[in-house]
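The next part holds the structures, each set out as structure tokens.
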Structure I
């Protein structure tokens with residue numbers, strides 16, 4: 001039995017590596033002789049560096065940075081030095097390292113004050129190394145500042161303009177615009193606020209954040225118009241991904257010409273080069289299994305999320321792909337899409353506070369493996 005485990009992080013509960021390890025224990029309990037290989041996954045948020053690092057020759061750089069509340073922390077990014085005759089190197093940055101929601105206690109969460117400044121520090125440090133390519137994984141952020149904190153850090157370090165030779169790519173599966181009914185504020189900001197906020201206070205907070213986003217986009221258009229010498233300047237506020245990470249996606253597109261790619265597709269494309277997959281139709285008679293998963297599986301999973309990306313990339317190999325999740329909806333649609341099994345690790349009607357306990361989630365992932373049929 002050959003088993004590949006590639007589970008995405010369960011937001012606010014387990015990292016990808018922790019979920020993978022829980023599943024690995026379950027596999028070895030059921031099939032002691034199984035050959036198991038685990039691969040950390042990410043769609044651009046927390047764990048992005050861990051997922052990218054094994055796929056290339058990277059140095060992990062640690063710098064002094066500031067967290068969302070401007071407190072000193074250590075934050076990492078990946079650096080790949082230039083190869084002879086090929087550009088100036090590559091930096092891979094995970095926004096959650098310095099600006100992640102996981103860095104704050106629940107009662108500290110406040111998107112009205114949380115800053116993306118630390119992410120700007122990471123980018124600035126990479127620029128000091130003369131890189132020609134930067135990939136920024138956007139996700140898991142505590143911020144809704146439209147990237148203004150990040151821009152401030154870059155300007156303070158002399159990077160108000162980016163060299164034309166530099167290519168910035170944002171990796172995110174978020175396709176929301178900066179503002180509007182489906183924008184960054186109303187879609188993502190509620191989960192970045194303190195859970196103790198009253199509905200009235202939350203509503204007032206969202207209204208203020210939306211007003212700020214609209215005003216910042218308007219001011220940015222004026223700046224772009226002036227820089228374009230009175231010719232029409234493009235407005236990125238409604239571009240897919242502009243709302244990623246509380247508007248950091250917008251700031252990087254509007255001010256530095258960043259392009260967007262799917263975080264899941266990027267990780268899968270990199271990881272597939274290292275996955276020990278059999279050739280189509282050939283597994284030497286030995287069962288071969290892929291186990292993937294995420295915190296919540298539903299129809300949105302089929303809109304480019306990481307488990308579906310894995311399914312699509314391996315479909316031609318005719319390998320069973322098992323989907324594990326803490327919450328499952330639209331099971332039949334997921335099965336119709338091609339997943340061999342869709343398993344919810346939590347018993348029906350389990351309290352949410354119980355389901356998101358890391359120890360409980362890991363135990364239930366391990367125990368769910370016994371329900372896999374091959």
Structure II
């Protein structure tokens with residue numbers, strides 16, 4: 001039997017953890033051939049150089065697409081997307097895949113979807129049908145209308161996609177592949193590695209064995225001109241609390257310069273003895289690091305998704321995750337430093353939550369590979385009148 005050639009495009013560090021278990025399952029499936037393309041910010045050291053982690057994990061990368069226009073503003077996002085369409089079209093023409101797979105809702109993923117759809121290559125979309133704030137909302141739903149097969153994380157996501165006019169026969173609830181990674185480390189009893197020697201970073205080096213929080217706050221594209229003010233409120237809150245904190249660098253979204261400058265300026269002005277800054281960690285290490293934390297603070301979806309399964313208390317700041325389905329582990333806060341401080345204290349006092357399987361129970365990658373192997377797709381859709 002001829003193998004189906006499955007081209008998966010990864011465009012950001014977060015997207016890799018969202019698809020890693022599925023990549024493994026596709027690579028190992030006898031009916032599938034994995035063609036892996038890494039593009040956009042996943043190639044850039046400034047944003048954690050996810051490509052190094054991907055290669056270290058043993059994956060063969062077929063193509064690397066350098067298409068990021070680094071401007072930190074909305075124009076840069078649009079240009080990055082346009083360049084991505086041009087470059088990925090060349091890749092798809094060369095590889096001639098049977099299906100293209102795109103992940104979630106990063107603005108860079110729009111390039112993958114448009115190029116595949118215009119070239120009549122069936123498009124598989126993972127993690128569609130969810131609701132959030134930010135530009136991600138529009139991107140996610142636009143990709144849904146371009147896609148031919150929908151592999152979603154929750155039942156509500158499936159319902160939304162069907163209401164958008166997609167055939168129920170092409171929508172499958174698989175759970176989120178990132179929960180597969182969380183499931184694999186859920187029983188770890190200790191941190192087990194020195195984060196400083198393994199990942200470097202900058203700043204003071206508080207003792208993680210004394211208890212710590214994790215901070216990951218990205219700019220919000222619909223509020224990008226306020227990103228510096230917003231990050232400064234979080235910085236003031238975390239600095240005032242004095243709890244050991246490990247802070248991860250923001251992503252490439254519009255407003256990233258304001259967020260980054262806010263962090264750098266704060267470090268120059270204040271003597272911070274309890275905060276250390278990292279660019280990135282390998283997916284499993286990051287989840288182990290989260291599991292042993294007292295709380296995650298910021299607006300990353302990891303606080304809503306993986307941390308719900310791991311039972312890690314989360315403080316979700318601002319509008320970036322507005323509307324996203326969530327478990328019992330997350331509480332919301334505005335951008336005010338006093339409100340953030342109160343929310344952090346509340347979550348630390350609460351302690352660990354019970355595990356929640358709202359985003360899956362740890363078998364998503366295998367489900368995804370099996371569904372793709374059994375699918376018979378064409379790029380032409382049935383239109384219901």
Structure III
């Protein structure tokens with residue numbers, strides 16, 4: 001897929017002086033609920049009203065959305081408030097109904113992105129559309145799978161494309177419902193700087209008290225917009241109640257979020273930044289050197305274990321190291337989550353080196 005600058009043209013057409021904000025409930029529940037939320041968001045920095053009408057549920061029996069009737073409610077939203085509308089589509093039938101209802105933005109959910117068959121079906125159904133199509137990252141942290149979905153849409157002559165970052169599932173301990181894994185999104189930004197990226201803090205956090213900070217971090221990373229779930233009565237929402245905020249809260253958040261300057265030409269600032277980045281570069285190189293030295297020691301341990309026919313993995317030793325590093329990390333203002341992720345990666349690389357010794 002070429003780096004197509006037309007990607008962001010649809011975003012600039014909104015002529016906004018702020019990031020794009022997509023707001024609305026996780027699920028459309030009733031016509032009154034949908035219109036109440038939309039009217040409360042009318043006149044704010046929210047440009048697009050979102051509502052799930054088909055809801056993929058992990059297990060049958062949970063609320064799976066109101067279905068096509070919700071499209072009529074969204075039409076009323078557009079007529080009464082002037083807000084654009086957005087829904088999730090998961091198959092070709094959804095696409096046809098959404099296009100017939102003149103929905104402005106269609107997004108592909110994380111559970112759909114994991115399947116190239118589903119994405120291709122949607123791409124074929126939307127071939128050549130001038131609607132905006134956004135694709136969420138897959139549930140698992142796989143950049144190639146995400147890129148593959150974007151490429152399938154691009155090859156179906158869809159040019160108003162964008163990506164939604166909603167975090168990635170993890171089996172480890174985390175305060176988030178889905179880990180942000182910011183580095184994956186940064187890599188996507190580096191590959192395609194003209195692809196609009198929207199952050200979905202609601203699904204990353206899973207808790208409303210974390211939404212503000214995650215949204216601000218996304219804005220600090222120059223994301224193009226935010227998709228935030230907003231409900232007039234969050235505690236009694238029919239789906240994902242814990243991660244929704246009221247329209248008034250969202251409006252206040254939009255006032256309080258800080259929009260950073262992308263670049264500043266001021267000479268003193270640029271000089272100071274250059275010096276600090278040079279220090280970072282030196283430290284990063286030192287980290288690589290230290291990690292290289294650590295792996296050499298790990299290989300020596302592997303050689304010793306091999307001669308004595310001792311298993312590579314020593315759980316007791318590993319748990320002792322991890323506990324100590326968490327405590328030492330706290331003294332250095334490093335979060336437990338970061339320490340766990342970093343040392344698990346280092347430990348796995350050490351095991352790989354030792355296993356190579358055993359094989360060799």
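What follows is calculated from the coordinates using simple rules that are stated; it is not laboratory data. This is a predicted model, so every value here is computed, not measured. Cβ atoms are built from the backbone, for glycine too; each structure is taken alone.
The table that follows gives values for the structure above.
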quantity: Comparison of I, II, III - label where distance in nm of label points 7 Å out along Cα→Cβ at positions 45 and 253 is highest; calculated: II
quantity: Structures I, II, III, by distance in nm of label points 7 Å out along Cα→Cβ at positions 29 and 341: label with the highest value; calculated: II
quantity: At a computed -16000 (helix-only ellipticity at 222 nm (-39500 (n - 2.57) for each DSSP H run of 4 or more, over all residues; to 500)), which of I, II, III; calculated: III
quantity: Per distance in nm of label points 7 Å out along Cα→Cβ at positions 141 and 213, the highest-valued of structures I, II, III; calculated: II
quantity: Value 66, 59, 38, calculated as Cα extents along the principal axes in Å, assigned to which of I, II, III; calculated: I
